[in-house]
Structure P
Amino acid sequence: MRAFFHADQHLHDPQQFMRVGRIVDPQDRPARVDALLAALSSRGLTPEEPADYGMAPALTVHTKPYLDFLAGAYERWQRIPGAGIEVLPNVSPYWSGRPDWDHRPSCPSQSVVAQAGYYLGGLSVPLGPQTWLSSLKSTHTAMAAAEAILSGAGEAYALCRPSGHHARADQANGFCYLNNTAIAAQHLRTRFARVAVLDVDAHHGDGTQEIFYRRPDVLTVSVHVDPNEYYPFFTGYAHERGYGEGEGYNLNIPLAPKSQDAVMFAAVERGLREVQAFGAEVLVVALGYDSHRADPIGLLDVTTPAFREIGRLIRSAGLPTLVVQEGGYQISVIGDCLSAFLGGMLEG
């Protein structure tokens, strides 16, 4: 297995996070990276530094006005008298939801305050001085891993931080700014006719779903906590099956809160059956550890050893597989989760 990571992904250091009406300590701390790097080292894997691909990978799934906002918003924000330490929205536009749209129109206002409300989906995506750089380098990590698969590697791991699966085509959400999983899947489409994404994270991969929702060439499958009980609340239900040409190419597998290992295994097996039925030629796994029973914002009861079995199940699919790092916020366990997963995937 080849692994990829850029040191600049350490730099994003959010200072604020709103949870159920309280400002609490941020969950996506830079120390998450150290735990995951240690796990790779314990498996004898040394991450390669990705090349600089610029904005090109991000532009394959995101709109340019959105990327321009992310790149320049912090500097513009600092010019506002009395502005806070990070860019955060205090206005939000009404939007009814259009599954037939690839993305919304550009924000009609040139005000950075208005654009923050339009392009940042809540108080979990603060923009600090290094957020854009870390997010951009995260896309490069995903891109390099996809290039490794295209060059013949059977497995590749992209240590992406910030995570990406909540990022929509034109909006940051849920600690995610640029959708690394979607970028990797889109790049794999340059060679493979049928690409499958299997998202195994406590949260629904709503951004990835939206990006591919109207397409029959990329299957999206997400295993997550029932959104009736859990973020992102508004998507991730079983009836969401795709739109237009993409109808039937999206599968959500919601799990009841407190579900344990056996339920998770059954859901992953179901997802992989869908992948096989689709005729996928390559698999992108969006992997999070926030389903672990110790996660500070999780609702599932999955154990550390379960990740070994998840890895074994994914290996059994027999497909070239790119693993993109998503969530997981209990720093004391995420390294062990990754090590267990790699054990199952690499050793069978």
Structure Q
Amino acid sequence: MSFLLDDEQREFARSLDAMLTTTDVPSVVRSWGAGDFTAGRALWSRLAEAGVFALAVPEAYEGVGPLPVELAVAYVELGRHAVPGPVVETAAVAALLTASERSGPDGSETSDSSDGSGHAKRLLPAIASGEVMATVKAPGGPYALDAEAADLCVTFADGALHTCTGHGRTRRSADPARRLTEPGAPAELLTSDRTAFAATDAWGTLAAAAQALGVGRALLDRTVAYVKQRKQFGTEIGSFQAVKHQLADVLLELEFATPLLYGAALTLDRADLAAAKLTASEAAYHASRTALQLHGAIGYTEELDLSLWIRKAQALRTAWGSPAECRRRVLKG
């Protein structure tokens, strides 16, 4: 099994990086956190044009997928640039709709998609094109990410998945750009099939792990650049042995998480995904703590863009599986 990306996948990553580099993503993030979604929706459309959301949508529904490895490649870049919005949740909902169409709303097998619920035919092309932004409330939690901005909200209720009507109050999370919203009342039934639940969790976990890995890489890159400039006693602190060791530890953790991520993308195995999410989110969290320490007091300021990645690393650590939950999944196999 190979975990190396091919030339086309690497070029895809470079093209996304170039597009996002020319966009003032930090200002988009700050606007999103303040409840202004205009710039975020414009960026969402550009990502859709680049094919990001089509990766989780089958070709039969105007997508190019399902391509989990390419999705991981894309979401690493979204994390590196701190792209706001329910990017992970949209991929998870696309996987849910695909699985529910194969099984039908009651969980029974269908031989023709026209015999199923029809939700996939109606919604998946719109997700692939960026017209529909989707989010989902996972079991065990009262909130859905960015439900007030999303066009489609899915919730678990009475052992089944439903669309939501409207939304309730919004609270701030550790990451201000991750707006936690109470979903509205369950409405239209999507599916009660456990296979669809598993697909939702698998793609959500994969996308969250990739996003966390990208956040960790951005934090490391920014910190390395900073320690080459900051001086103490007339010397760049990046030359200090202790600083080098701290950064080397972060690099090793990120490098270790990378093959686990792409290995999980190849298998979509529950334990593999949990291991990838655990290592990527813990590496990103360690990168955030190291970045904060080496930046000193300036690292605590909201005005510094670094804070956008630090807070996202903290929030992603528990999203789509806390460290304890991921460890349990790995042990169960």
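Every number here is computed from the coordinates shown, using simple stated rules; none is lab data. This one's a predicted model, so the numbers in the text were calculated from it and none came from an experiment. Cβ atoms are built from the backbone, for glycine too; each structure is taken alone.
Tabulated data
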| read-out | value |
| --- | --- |
| If Cα Rg over 2.2 N^0.38 Å is computed and equals 0.99, the structure in P, Q | Q |
| Answer label among P, Q for the case where helix-only ellipticity at 222 nm (-39500 (n - 2.57) for each DSSP H run of 4 or more, over all residues; to 500), calculated from the coordinates, equals -18500 | Q |
| If semi-axes √(5λ) of the Cα gyration tensor in Å, for residues 196-283 alone is computed and equals 34, 11, 7, the structure in P, Q | Q |
| FRET efficiency 1/(1 + (r/R0)^6) of positions 52 and 324 (r between Cβ atoms, R0 = 35 Å, to 0.05) - highest-scoring structure of P, Q | P |
| P(r) over Cα pairs in 10 Å bins from 0, in percent, for residues 36-123 alone from the coordinates reads 13, 33, 25, 20, 8, 0; which among P, Q | P |
| Comparison of P, Q by distance in nm of label points 7 Å out along Cα→Cβ at positions 92 and 244 - largest value held by | Q |
| Of the structures P, Q, the one that 3.4 was derived from, the read-out being distance in nm of label points 7 Å out along Cα→Cβ at positions 20 and 308 | P |
| Test item: distance in nm of label points 7 Å out along Cα→Cβ at positions 220 and 300 calculated as 1.8, pick one of P, Q | P |
